[in-house]
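**Student:** As structure tokens, here come the structures.
Every number in this text was worked out from the coordinates using simple rules, so none of it is lab data. Values in this document were obtained by computation on a predicted structure and should not be read as measured data.
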Structure 1
Amino acid sequence: MTPSPTWTPDQPIIACRDVHKSFGSLEVLKGISLELMKGDVVCVIGPSGSGKSTFIRCINALTPMDRGSITVEGQEV
């Protein structure tokens, strides 16, 4: 992925804002917001079925989110 021409290294490399995802009536992601700077190391932990994999799949554009925004190096996912 080529960084957006407007992205600069002092901005978050990944920015997730108010991310929501439901499967039918089951709301899995309920307004997740997160900003990661280059070099940050993050561990996503939680019980089985809490939405960890769904959140990562949304960041990687493998699963479409229902609402919110995700940018990676300034590009909307």
Structure 2
Amino acid sequence: DQQSKIYLFSELRNMQDQQIQVHWYQDERLRASVDLAIGGQRWRTNSSKQFDKHSRGHWRVAIFYQQQQLIFEQNFVVE
């Protein structure tokens, strides 16, 4: 069983002591959610998701601030 991993790297500014949520969706169904704390005025962080043969299809990763404000999203396909 071959597996792969995708990383989302983020750089956030002026959000010190806040929190963001990274949501991973497969075909518009939420598959994973990660809360990330922001520790500085210019903060770099990452989130990752493991994929296997059952993960094929259309995916979207989204970053939310205060659990509702969308600040980034990216669509991709796992083949």
Structure 3
Amino acid sequence: SSDQDIAKFFRGLNIVKGGVALCLSPQGRRNGEALVRFVNQEHRDMALGRHKHHLSNRYIEIYKANGSEFVAVAGGNNSEAEA
């Protein structure tokens, strides 16, 4: 998936700037997973409501992650991610 695919899937919800982290396999290729940060808890909860929906022909699973997990994938400051 690309940033654009993720934005399309979450259309109507506000993702923070730089809030999409695409996960990579040990070989450095995208593995189909991503972490997404939303502007607030309300938008995050609405995103969780899209669990098991489809994006084109792909089945999407959504799980809650914490700021530390986002930082581990995207890098950056943990205090920023917890905000």
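**Student:** Match the computed value -8500 of helix-only ellipticity at 222 nm (-39500 (n - 2.57) for each DSSP H run of 4 or more, over all residues; to 500) to one of the structures 1, 2, 3, and report its label.
**Tutor:** Of the options listed, only 3 reproduces it.
**Student:** With relative contact order in percent (Cα under 8 Å, 6 or more apart) coming out at 23, pick the structure among 1, 2, 3 it was computed from.
**Tutor:** Answer for the origin of the read-out: 3.
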